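Just so it is clear, none of the values below were taken in a lab; they were calculated from the coordinates. For clarity, every value in this text was computed on a predicted model and none was experimentally measured. Cβ atoms are built from the backbone, for glycine too; each structure is taken alone.
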Structure I
């Protein structure tokens, strides 16, 4: 049977201590190494996810290329902040977007990667945008997000 679910590497998330400084650094870097790819304005906002309050910024890639997300935790008691303190700055996760998240999760479960359907998360501002996590112990140390396909809304 042909798999009609579209999936792609949506973004790479980088955990940072100072998002404004990181935006400046990545703007210079991406402008030099991939100026054709990252031509849009950086999208920045404060968000909440579970116990985490953070500031995020997206470098939106052209077409269906991989975006770059910067993430600065704001609450010293949050899991994200504690991770930053323990492991330092660096890649937080890889995110794969799917046109059919339920089917993708079903395929993962059938392949032995357990993601219970009650482990979906969603953004209160965009309840139709759901995601789930594949824990690092199953992925050689890399946190992986699988999510509904998304579009960055430019302001």
Structure II
């Protein structure tokens, strides 16, 4: 079974932050970008992209945790945080190549996307339909189709 990830189209994303607010409302019952598991990031003046956990094959965040507070679900790839073990040292935050792990401001533990049991509301409520859920092996096919579509439009 191939792992699923949230993918953002930088051609559609405007950096509006709707995904952040939906995520925090779903997970924390408040509208707070600081507690969101997905973040819009401005790459260049006109390029925005939302970033969530990529469920890496060999996650540096898990390996870097000195307290063994992070583990990866072997089937889904989702990073699970043991809040009782996490002391918010930040090693996993530094180790994540995508900036997808953040510190929860009041719990003082790290947080990461868990795909909302396979139905992420950030994807559903994205106003520009910039977010989608793909398996990692489907991404190259999607990219090729996108290039072909651009050639013929």
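FRET efficiency 1/(1 + (r/R0)^6) of positions 43 and 83 (r between Cβ atoms, R0 = 30 Å, to 0.05) computed as 0.85: which structure among I, II? The read-out was computed on structure I.
Computing mean count of other Cβ atoms within 10 Å over residues 19-26 for each of I, II, which one ends up highest?
Between I, II, the highest calculated value is found for II.
If relative contact order in percent (Cα under 8 Å, 6 or more apart) is computed to be 29, which of I, II is the source? Matching structure: II. For the set I, II, ranking by distance in nm of label points 7 Å out along Cα→Cβ at positions 11 and 107 places II highest. One of I, II was used to compute Cα extents along the principal axes in Å, and the result was 45, 38, 32. Which label is that? Derived from the structure labelled I.
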